[in-house]
Structure I
Amino acid sequence: MHQSASLVWFRQDLRLRDNQALLAAVRRGGPVIPVFVWAPDEERPWAPGRASRWWLAHSLAALDDALRQRGSRLTVRRGPTVKALLKLASECGADTVFWNRRYEPAAVARDERVKTAIASEIFESTLLFEPGRILNGAGRPYQVFSAFWRACQAMPEPPAPERAPASIPGPSSWPKSETQPGDATAIEGWQPGEAGAQERLRHFLKRAGSYATDRDRPDHEGTSRLSPHLHFGEIGPRQIWHALRSNEAYLRELAWREFAYHLLFHFPRTPDEPFRPRQRESSRKLDLRGLRLWQTARTGYPIVDAGMRQLLETGWMHNRVRMLVASFLVKDLLIDWREGAAWFWDKLVDADLANNTLNWQWVAGCGADASPWFRIFNPVTQGEKFDPQGDYVRRWLPQLSRLPAAWIHKPWEAPASVLSAAGVQLGRTYPRPIVDHREASERVRVGQASTPAAGL
């Protein structure tokens, strides 16, 4: 009996290994037509930013190469999604579309339209634990990470990841493919795609034993840098879990990602609204000058500027430094967290709506399980603690490279002779601080005393 063709709709699961939708379509038998639909207008206001578009273009090219090695290929179509999938199904004689679930609000709404329009087989390949399965004793979503993590640990271990199919049956003639999405932005130092993700994992496994101590050191190669590969689904969470199952420090970070999706699923308005609103947020005025100086790495605080420079040049920033630059924007400059979230969304290659939302609201003190509003990171002492020799600052701010470690995180306090010997002219080669951190801390403390915060 002739088996109808199947569409496999790729989204943020750009891999062949442990891809439940792809594996199910292959096992069904009959021709399999992999498709990616480019429809950014359907994801607004959180359509992919410039860095994400760059990564996506390279990742889709890598996916197409991997598919061709197995006798298949990737078909790219332009949205609207429902119309594109229906047209492709008609061209190929496909009666079912296979796809893996997504959890962003716009994606959920689109998925409902697809399910209504065409027969669908839907799978779970993005997370370790589906959001609807991790609930507290009252059947409600967790709002504190520690309790959520304990609930995850009580669940059965995620199944072992499955291998990629050895071959993928194709149609007698391939449908037309349109131009892949892309962006002119050039970002160095990355290898998008499944092969790049596997190489990054192998590299990290060699030094994962020091992760618990090195992850907070931006001057060390202490983190995995798997985040963009995980966001685009070039590697699945089950693959990472089983590769690092004895590394609890890293598994907790993987669970933090799960917590972010758990919150986004249950509270879909949080990308644009604080989880725990604060009265003072509504009365803030946007400091355009301060925002621009923060965006362009000209705050006068070296650890902050080094992080923002790393972001601009590589599309990525060290995790510890992300907290510092976010705290500086929200607490020192009193700029709304959503301005920072939007900037990160455009500039990060690992821009992820769930993670971006949770982490910015955590720093701002308005999210679930948030850092208290009055907690403000000191950019000088944080720099001295986590970049003690100033190597991270020197790498990204070469104009400060000759400053001794004692002064590199506070050049405005350095003796004139030290600045002169290092070739640093404050206000010319490197800016003076745009705000006094001590005064900013006092503003936050006083603001906390006078302005109540719901739920904190």
Structure II
Amino acid sequence: MLVIKNATVIQFDPPSVTKGVDVIVKDDTIVDCGVGIGEGYISNAERGNDSGGENIEIIDAKGAYVSPGLVCSHNHFYSALARGITARIKPSTDFVSVLRNLWWRLDRALDEESVYYSSITAALDAIRAGTTAVIDHHASPSYIKGSLSTLARGFLEVGLRGILAYEVTDRNGMGGAEDGVKENLDFAERISGGETTNHLLEAAIGAHAPFTLSERTMEMLAEAVRSTGRGIHIHVAEDAYDPSVSHHFYGEDITERLERHSLLNEKAILVHGVYLSDRDIEILNTHNAFLVHNARSNMNNAVGYNSRIAQVKNLALGTDGIGSDMFEEFKIAFFKHRDAGGSMWPPDFLRFLHNGNRLLHRYFRKHFGRIEKGYTADIVIYDYNSPTPLTDANVAGHLAFGPGSSVVDTVIVGGRVVFRNREFPFDVKDIYKRAANVAKKMWERMDEIE
């Protein structure tokens, strides 16, 4: 049992701030929560009256702020070793050339070792930023079979929650597409068979953008979604090229094509959507699917701004491979919206950030995103000394104009303390040192790939 005493609890949806709260965690669940209730649990445990005489761990928050963990609703951990990349990259004048010259060469250079070190270093960075769950979209065409299990090792060794998927595409031939579908199926089967620790992992069915997917591959993906009961995790309309291909070859908007192949359901995760039409969004909303907004990535790739996000029923925030710092992503998403003349304010973007918990619920079938009895114990404790009052009315304003991830002090995932007093329970220096050597070798392999 874990008891967090004297916490100032911040809820995100609806926003609220409550002082003097004790949070009682058993296994991976908050079993009780309230002002001043902790001493009773501690006394019972010390007397051996806690229904089993289990060990009790006490964290005295001393009034510190405590919130539910943050969720990154779309990421590419395989890009973790691209930071500061020195491989030779040809000049890229548009989005497709960026894909061809950089990202599609990088993913082809990944092997088992580089997938693992990408995963574990990215997972460390996520936890350090207070992100307790990441929905990841993986690609490594030269190492497909077993790649999701290798990716999963990094999540599990650090203690990060995740939903993993392999990015199926035709760009490496039909054989590569078939192998990608099989990797998704095999991993989903392993997850369904209980191959996780503390039920930290789930599986989606991954796919690259529709412009790289043939009708045959769409059919295979649809069968994978149907047979596993999962959802598709797919890039859509990140650039104008994607809907243009859909219109030219299939005479359909992108979501019409996905709908025709029965790929839209409540677990579907569509990403970017910068160039979705009004009809696309109507179809997306009808199927209760999710769209994930990645403001920083869209800016970095100069693909434009998604001015229709307010029309989307289920909108969440992701990073598309630019780390897992959701404090930073939240701020930039809001500032970019204001810069583009949008009418929404910080509370709207706080709701979008919180919505990642609704995605977790759809996959894990557990409650996430509140410090409340019956919710999963994914919890962050902060060292934040505010110069202004923090109240129910201004939680979103504090996140937009105040603290960043540097205030994260302690992180709990599934009831387990994985980061305490800004330190991991194991030495990470050697991990980063080895990762740097692996990255160097991967960059050298990239130079051999045209």
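Okay, here's what the table says:
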quantity	calculated
Given 21 for relative contact order in percent (Cα under 8 Å, 6 or more apart), calculated: source structure among I, II	II
Origin of the value 17.2, where mean count of other Cβ atoms within 10 Å over residues 11-18 was derived from one of I, II	II
Structure from which 1.03 was derived, Rg/Rh (Cα atoms, Kirkwood Rh), for residues 147-218 alone, options I, II	II
Which entry (I, II) yields the derived value 14.3, 43 for Rg and Dmax of the Cα atoms in Å, for residues 315-410 alone	I
Top of I, II by FRET efficiency 1/(1 + (r/R0)^6) of positions 243 and 395 (r between Cβ atoms, R0 = 25 Å, to 0.05), largest first	I
Identity of the structure behind 21.0 (criterion: mean projected area of the Cα convex hull in nm², calculated), options I, II	II
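No value in this document is a laboratory result; all are computed from the given coordinates. The model shown is predicted, which means the values in this text are computed figures rather than measured ones. Cβ atoms are built from the backbone, for glycine too; each structure is taken alone.
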